[in-house]
Every structure is written in C-alpha cells, then in structure tokens.
Structure 1
Amino acid sequence: MQNNIHIITSAPIKYEFDGHGIYDSFDLVSRGVLNAPLVEGTEQSIKDFPFPFDILQTKYIFTATHGQTFETGKLLQKVRCPDAELMPTEFLNNIKFSLKDLISKTEFFALPRETALAKMRAGFFAKHKEPIIVQSRNLINLLKDYPQNALCIGHSFYMKILENELCHAEFATDSRPYEPLRGFDFEIST
C-alpha cells in the first residue's frame, strides 16, 4: 500500500535575538542553546496559508520534540487540523553544531549573505552527512507505521537532505532552502 506524506518547513522564525547579532543568534540556535521563536502573526499566517494538499485530511503531524517545528505543529493542530495527532519525534530534531566550525564571524560578514549561508550549508553537510542520512532513514521507517495522511514539519536544510534521500535527486548545498510552510510530497510503501 502507498501512503502519501507531506513535508513542510516550519512557520517563519525570528532569526535575530535581542542583544545578539545575526551570526551569534545563528550560533546559539545551532548549538541548541536557544530556540528560534516563531514571528508574530504566525497563527493568522497558518490560518490563511494555501496548502497545496487538503490539510483537513491530516491525521498525524510529525515534528521535532521542541523548537520551531514543534511550535508550528501545535499551531497547525489548533487552527487547521484539530483532529490530527501531534507526534514529536527525535528524527526531526536538529543536529547540533557550532557555527564557528563552519564559517568564521569575519568571513560570514565579509561574504554576500547567500554565499555565507551556502558555505554554512556545505560545511554542515560535509561534517554531518552520515548522521543526517541515518536520521532521515529512521524517519522514513517510522512513517511506514502510519498508513493514514501524515504531515512532517522539518527544518528547511534538513528537508533538502531528506528530499535527496527520498527522491535520489542531486544534492546541492548552494540551493535555496524551502520557504516557510512550503515543501514536497512523497509516497512511501507501508
């Protein structure tokens, strides 16, 4: 039997924390010290968002165990699919890393923003490729146990890696991650 799975990114997040610049804010989130909060007005954005699938048919909402994907899942359940079961899983959690290991603060600000972000993604993938692939495969195996409509909420860069794993597409670390609440679908054999 085939099961259609929808995977989307979290709602928009606030990237910069009070008292910290953008680089230090990224580093605090990447190390798991702070969670990036959803931006104001997110509940209304979710209410109004034109999902390309029937969101009301969602039976399960898989998220990370905490942070932006979990908060997005709670809001989706509240305003769009109250009958869906929220299913936090460690297989959607961020893999922690130090931004300083990928790009220096000086280089981050010297490069154009998209170039700096592409360098971060490439460095992250090079250093954490195996754990990410294992985590992706574990998520896929978990989803096989849920034969009804499931929705996963992931972090944009992780989703690109997951899409590569599922669709056997060429992975490009310089490609732009998904926009908030956007993603892709795939079918999984149960």
Structure 2
Amino acid sequence: MTKLKWTLAILIIFCGFFYFSNPEGIVINEKGRIEGVGNKLRALFQGRMFWDLQYTLATITLRKINEPGESFSSRMQGLDKNFKEMRDSIDEITNSYLSPNQKQAKTLRRKADSLEKAAYYMEMDEMSEAGRLRRVHELNLIISIIDTKLSSSEKPPTFIFLIASLLVLIVLMLVTEYTKRQKKLKIIHSVSGNK
C-alpha cells in the first residue's frame, strides 16, 4: 500500500509540474513539431494554454526581429571613428619624422584598409540580414502552424485535471486510513491473543 501511495503522489507531482510549468522559449519548429519530451508533455497536459503561450512568444520575437536596429557596419564605423581619432593624434606627433613618400604610402595603406573594412562590414550586414530574413520566415511559418492548432484545439481540461487530482488525493487518504485501521486491528488482535 505504501508503494501505491508513493506512486500516486509522484504521479500527481509529475502531472502537476507539466501542467503548471512553461517551456523556455519557442519550442515549435517550422515543421510544426514540438521539440523535447517535456514540451510534448506540456502540450498534452496544457492543451490550448500551451499553444497560446507559443503564439505569444512567436509574435513577440517576430516583432523584436522586425524592429529597426543598428547594423553591424554602423556599430563598427563608430568604433573605427574613435580609433581614427586616436590614430590621427598619434600621426600628428610621428608625421614629422616621415619622408613625403612614407607619408603618402601610409595614407594609401589607410585608404586600402578603409576600403577593405567597408567591404567586410557590407558582407557582415548582408549575412546578418539573410539570417534575420530566414528567422522571420521560420517565425511566420510557426505562427501559421500555431494559428491552425489554436483554431482546432479546445480549452485545457483544467477542471478535469483538478478533479482527477482530487480523486487521487481522496484515494490516497482512504488508503492511508485503511492502513492505519489494519495496523490497529493487528495490534488489538495481538494484545487480545496474548492474554
């Protein structure tokens, strides 16, 4: 009987955890599959609540991705500007020691470096934008899948879950009471049998 009580108690705790806990982030992939066993159990126990939360997380993420932000190149150009100011102040001191040809070579090297950095920054911006567009496409697919699930899913069986938990708790209490009475009867029989 004790094993049964512990098993039922653990089962209630297990089911309660997956009913009341939330997944960490968007756990639906672009194929509509739920990632992870724990998240599949959450979807099973929570029903519509799970899909509502996933919809909210996906739309918030999509909105954040679509907000205008500072590009990689503009951030790096700001750092380059600070670096150029420091380099110019050093050049004021060191330029007096250079020949005209060395000054010209230094200027040409800096222009070449500047062009190379600009090309690199443009490439990084293009890669970043491609990644952003890919994520936007994935999120749009996920949102449409969630919309379909929400239109076909029912409200979570909260009342049924609570009633089932209450019934299991009552069964546990009855089993405990029955076990206590059985122990008392054994004690009474053993005491009355010894006299």
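Bear in mind these aren't lab numbers, they're just calculated from the coordinates by the rules spelled out. Computed from a predicted structure; not experimentally measured. Cβ atoms are built from the backbone, for glycine too; each structure is taken alone.
Listed values, structure above:
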| item | result |
| --- | --- |
| Of the structures 1, 2, the one that 3.4 was derived from, the read-out being distance in nm of label points 7 Å out along Cα→Cβ at positions 84 and 116 | 1 |
| Per distance in nm of label points 7 Å out along Cα→Cβ at positions 12 and 36, the highest-valued of structures 1, 2 | 2 |
| For 0.10 (FRET efficiency 1/(1 + (r/R0)^6) of positions 92 and 132 (r between Cβ atoms, R0 = 30 Å, to 0.05), calculated) the corresponding structure among 1, 2 | 2 |
| Mean count of other Cβ atoms within 10 Å over residues 4-11 - structure with the largest value, from 1, 2 | 1 |
| At a computed 9, 36, 36, 16, 2, 0 (P(r) over Cα pairs in 10 Å bins from 0, in percent), which of 1, 2 | 1 |
| Which entry (1, 2) yields the derived value -13000 for helix-only ellipticity at 222 nm (-39500 (n - 2.57) for each DSSP H run of 4 or more, over all residues; to 500) | 1 |
| Top of 1, 2 by distance in nm of label points 7 Å out along Cα→Cβ at positions 108 and 124, largest first | 2 |
